[in-house]
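Below you'll find the structures, each written out as C-alpha cells.
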Structure I
C-alpha cells in the first residue's frame, strides 16, 4: 500500500497509525501533490482512492491523468469529492467566510462590509479551486484523462448548518494550503472590526442559523480493459 499526501505532518500521522495497527511494513509513504506522483511507477497500482482531495487541487485534470498513469490495465479509481458549485447558492445568500453556513444577505447586513472584505481577501487565494468542478466537469475530465468508463454517484442535500463555536471555526482553513480566517482577519481588520464581526456572527453560528448545502460525488473510473461488471 502506498500512502501519498502533500502534507508531511499528515504522512507522519499516517505512519504512526500504521505502526499502531502493526501494518507499517506493508506501507510506503510518499510526500507528493496529487498533480505529480512521479515517485510512483506507471501501471503499478490496482486502485487509486482519495477523499476530498481534488477539491483543493488547482489542475484537477492533471491529477486525474496522474491517477490514470499509475493504474495497471483494468485498474480503477474510488474517489469521493465534495462538490461546491456556487450555482447551488440562492442569489440572496452569502458565505461570510467562516464555517459551512450560508446566510441571507439581509441577515448579515450590519457586518456586510466586513464580510465583503474578508471574502475579497480569501478570494485572492483563489476560491475557484474549490468551486470550479461539479459532477459534469468530473465526468468529462475522467474521459479526457484517458479512462475507458466512468460511473458516478451524486448526492445532494441541504439543511441547517451544524452549531459550532465561532472561535473554533476561525481556526479552520477553507483549504489546507491557505491561511485560516483568523489569520486573514488579523491582517485586514482592526481589533475593533474583528470584535464587531465575531460578536455579530457568534449567535448566528453557534445556534446553527445558517443554511448548509452539501453535494458530493463518488467516482469509479476504469482503465481499459473494463471489467465485465464494473458497477
Structure II
C-alpha cells in the first residue's frame, strides 16, 4: 500500500516539475519592448511577412475599421489604411510615445486621412468600444505585460462580428533574427488565453516561415 502511494506521489511530482520547467522554457514573459532607437529596422521590406497575403486571409474590405495594436513604425498601418479606403479607419496604437510620434509624422508626410494614432497602455489600447471589424496584433504578443487584461479590453472594442488576429514569432520555427526563443509564446498559449477572455479560435494560416497566424471571433 505504502509502495503504491510513494509511486503515485513520485508521478505527481514528476509531472509538476515537468510542467514548471515547460513554463520557464516556453513562457518567459513579457519579452522586452522593441527599442525606439531601432525603428529603422521595422521599416525594412519583409519578404518573410507578406502584408498583401495577410490582408487577403483576414478578408479586410473597403470601409472596415481596423486597430493595429502595438503598431511600432506603422509597417502594417499604412497598407491597412490603403485597403480600407476613405470610408474606412485605422487606429495605430502603441504604448511607446516614440512609436506614436513616428507614425504621426509618417502619416502627415504621406497625407493619409484615415489613420488615427492612439497612445495606449499595457492593459487597454484605449480604442472606442464596439468600433472595430478587426483587432490586429502582430509581432507584439510576446511583449504584452498583461495579455489577459488587454484581450478583455480588445474584446469590448470589437463589434459583434469582429475578429481578433494574432501573428507572432513561433518558438517551433527557427529564425535567423527576431526575439530570443525563450520569450516567444507558443500558439497553444495564445489560443488558451484568447479563449479564456471570450474568444473562440476559427482559423490558422501557416505560410510565414517564422510566425503563426491565428484568427479568433467573439464568443
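None of the figures in this text is laboratory data; all of them are computed from the coordinates on show. Worth saying up front: this structure is predicted, and the values here are computed from it rather than measured. Cβ atoms are built from the backbone, for glycine too; each structure is taken alone.
Computing mean count of other Cβ atoms within 10 Å over residues 65-72 gives 27.8 for which of I, II?
The read-out comes from structure II.
A further question on this structure: Tell me which of I, II gives 0.55 when you compute FRET efficiency 1/(1 + (r/R0)^6) of positions 105 and 193 (r between Cβ atoms, R0 = 35 Å, to 0.05).
Values: I: 0.95; II: 0.55.
Only structure II yields this read-out.
Now a separate question. Have a look at I, II and say which one yields -0.37, -0.98, -1.29 for log10 I(q)/I(0) by the Debye sum over Cα atoms at q = 0.08, 0.14, 0.18 Å⁻¹, as calculated. Mind dumping the intermediate values first?
Values: I: -0.37, -0.98, -1.29; II: -0.31, -0.84, -1.39.
Source structure: I.
Continuing with this model, one more query. Suppose you compute relative contact order in percent (Cα under 8 Å, 6 or more apart) for every structure in I, II: which one lands on 19?
Numbers: I: 25; II: 19.
Answer for the origin of the read-out: II.
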